[in-house]
Structure I
Amino acid sequence: MNIVLVTGAAGFIGCNYIRHLLSDPAFSGKVNQSGQTHLCRNLESLSDIEAEYGGKRYFFEHADICDNSAIKAIFAKYQPDTVVNFAAESHVDRSIDGPLEFVNTNVLGTAVLLQNALEHYRGLDDAGKKAFRFHHVSTDEVYGSLGEEGMFLESTPYDPSSPYSASKAASDHLVRAWQRTFGLPVSISNCSNNYGPYQFPEKLIPLMILNCLAHKPLPVYGKGLNVRDWLYVTDHCEAITLVIKSGKVGGTYNIGGHNEIKNIDIVNIICELLDEMQPSDQLASYKELITYVQDRPGHDLRYAIDAGKIQADLGWLPKESFSTGIRKTILWYLEHQEWWQNIQSNKYQQERLGTI
C-alpha cells in the first residue's frame, strides 16, 4: 500500500481510517481522499489531518462518486495501488425518507468506481497488477434479520430489509461481478454496528449522548429489544488493513465486535456513564429522559456476526470491549463539543426520520 484512494473519507469510518493509515508506522505512503460533501460527510473531521499532512501525504479531491469523468481523472492523477471504498449513504431511517439517493450513491456510484478501477488496473504492468487491491466496505445488514439464535456467516444468503441494506447488497454483488467477470482483484468486508469518535449524531450512540447533554428525550424504538453487535471503529480500521494486506483476493470477511447488546441496554449504559462523567444539574439520572416511540418500518430484530473466519485466517480480534469503547466514545464527545455543535448549527438537529 503506497498510494491509497479512500472514497467517503469525510464520513465517520472513513475519517477514522485515514487517521489509522497515517498513524501506522508501517505505512509510509500517500492517501488521496475523494468524496462529495453530503449531509453526513463533514470536512471538519479531517481538518487536523489537512493541517498536518495536506499536500504531503494526504490529498483531498472534491468529487461525486457517480461522476465518471471526475473519478477517471482522480485515478489518472494519483495512480493508486489500493482503493478502499467507504462512500455510501448509510442511515436506515434516512433511506426510508429518500431511497433513490441511496440507490444512486451506493449502487451506481460503486459501479462507476469499479469500472474506473478496472480500466486503471488493466493499464498496470505485471508488478502493478499483483500489488493492486480494491476493497469494498459493507455491512451485516445485507443478511437481514436473525431470531434469538444463530449468527451471520460469510455464506449467509442476503435478505436485506431496508432501502439502505438493499442498496449495499446490490453494491456487494457488483464488486463480486467485477472480480468474476473481469478479474479485478477485490475483497469485501461486512461489519457490525460501528461506534466511536466522529460519528454523525443521527446514529444511536451519539444521538443518545447529545440528547442527554441537552436534556432532550431519548427516543427508543419499540421496546428497545432490537439487538446489535457493536464494533469500535479503530478495531474495524485495523481489520480492513489486515484484509487488504493478507486477505484472499475475491474473499469476504465478516468483522464483528463480539458485543451483542439490546438497544435499551445501550441507552441505559450511556445514561449511567454520563451520570458519572458529567452529572445532570436538573435530573437525578439521565434515564429519566428515556422515551419509547413508535418503531421504524422493517426494523430487523437482531444482528450477530460470526467473525471466526477473519480470526482463523488472519489472526484478527477486536481490542476494545464495549465497556472500554463506550467510555472512550463518550469522553470524545465531551471533549469535542465544537465539532458536534457545528453540525447541530448547520446540518442536523436530531430530528426523527423514517417514519413513513
Structure II
Amino acid sequence: MTRTLNPGSTIGILGSGQLGRMLALAARRMGYRVHTLAPEDDTPTGQVADRAVNAAYDDLDAIRDFARGVDVITFEFENVSATAARAAADIVPVRPDGEVLHVTQQRLREKRFLADHGFPVTPFAPVATREELTAAVARIGCPAVLKTAAFGYDGKGQARVDSPEEAGAAWEAIGEREAVLEAFVDLEGEISVIAARGLDGAFAHFGVVHNTHRNHILDVSVAPARVTEGLTTDAVRIARAILEAFDYVGVMGVEFFLARDGRLMVNELAPRPHNSGHLTVDACRTSQFEQQLRAVCGLPLGSTEYLMPAAMANLLGDLWERGEPDWAAACAIPEVKLHLYGKRTPRPGRKMGHLTALAPTPEEAVAEVLRARRALA
C-alpha cells in the first residue's frame, strides 16, 4: 500500500518558473514545505519556496542531494532529463515518472507513442536530413509544418512549408536539426483537457477549455468551451486513455487540434499543469495546482466543479514597452483577478502573469478579461 504524504511533508519541484510558483502556493496553503531546483537565481518558485537550490538539471550529484531532502519530486516543466529523474527516483518517489518525461520532451517520441497506442494525431514523418525532408514533403504533402523534435515551445522551432520548393528554407530556419514534418490542419479551433490521475488510478478532469493563440503563444483560454457534448466526451475519453497508457500520476495538459470537419487530433502533451488551466485557480473548487499536489502526495483528488464560467488572458512582457502597466485600472474591475509571476525583467513574448475573469457566461468572461487587459496599457 502506497504511503500518503501528509501535510508537513516536503515537495521537491524540478524547475522554478510560474507553474512551480503556483504549485508551491497551493502546497504552502495546505501545510506542505516546498524545495525547488533550477539553474537560475531569484526564480518565481524560489521566491515562495522554503528552499531554492541553484544547480543544473544534468548535475546528477546535485539532483541526488536535492532528493535526499524531500519526500516526493515532481516537475514544473518537461525539459528535465530522464536521466536526472531516474537518479532522483533511486532515492525518493518521482511523480510523474521519468519515462513520461522521456516520451513527452521529444516530439517524435511523443508522436510515435500516441500513434502506436491508437490515439488520433496529424499525419507526420520523421526528418533527420535535408533528403529525408524532401521525401517527407512528397509523402505528407503541402501545406505542412516542420517542427524541431526537441526544445520547441510557443511556436519556436517551427517553419511552414507551403510548397516543395520551400523545404530547404524551412530546414535552414529550424537550424537543420532533427525534426518532425506534420500535415497542416484546417482548424476550427484548439482545445485542451486538463486531467489528473491519482496514485490509486482515480481520474478527474476540468472539462474542455477553448484556447486562442497570438504569434503561436497562448493568448486567451475560456471554460467551459462552447463545444458539443459529444466532442467533450471524446476529448475527455482520449485524455483519460492517454494518462492510463502512461500509468500516470499527476496533472497533464492534453492539447487538441479541432479540424473543421469535426475531427479531434492530439497536438501535444504537457506532463504538468498547463497554461490553459490557470483559470482553475479562481474558477474551480480545486485548482489544477492543488490537484497536482493531491495526486503526487497520494491524497484523494479534489472536485473540479466550476463555480462560474471563466476566461484567462496571458500578460506578456510586451505590456511593459511603454512603462509599468496600470494595475489599478485592471483591479478596479470586480470580476477580474490579477496573477503576476515575480519575474524581474519583462521581454517581448515572455509570460509575466495573467488575468482571470469570472462571469455568468463564457462570452461575458472573455469580454471582461480582455477589457481588463486593455486597461493595463
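Taken together, the values in this text are just the output of simple stated rules run on the coordinates, not laboratory data. Given the structure is predicted, the values throughout are model-derived calculations rather than measurements. Cβ atoms are built from the backbone, for glycine too; each structure is taken alone.
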TODO: Consider the structures I, II: one of them gives 15.5, 51 for Rg and Dmax of the Cα atoms in Å, for residues 119-198 alone as calculated from the coordinates. Say which.
DONE: I
Open item on the list: Matching task: 16.9 is the computed value of mean count of other Cβ atoms within 10 Å over residues 167-174. Pick the structure from I, II.
Closed with: II
Task: Structure (I, II) behind the derived value -9000 of helix-only ellipticity at 222 nm (-39500 (n - 2.57) for each DSSP H run of 4 or more, over all residues; to 500) - done: II
- [ ] Give the label, chosen from I, II, of the structure having the highest value of distance in nm of label points 7 Å out along Cα→Cβ at positions 103 and 223.
- [x] I
TODO: Given a value of 0.99 for Rg/Rh (Cα atoms, Kirkwood Rh), for residues 31-78 alone, point me to the structure among I, II it was derived from.
DONE: I
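On relative contact order in percent (Cα under 8 Å, 6 or more apart), which of the structures labelled I, II is highest? Don't skip to the answer; put the middle values down first.
On the way: I: 19; II: 14.
If we compare relative contact order in percent (Cα under 8 Å, 6 or more apart) over I, II, the biggest value is for I.
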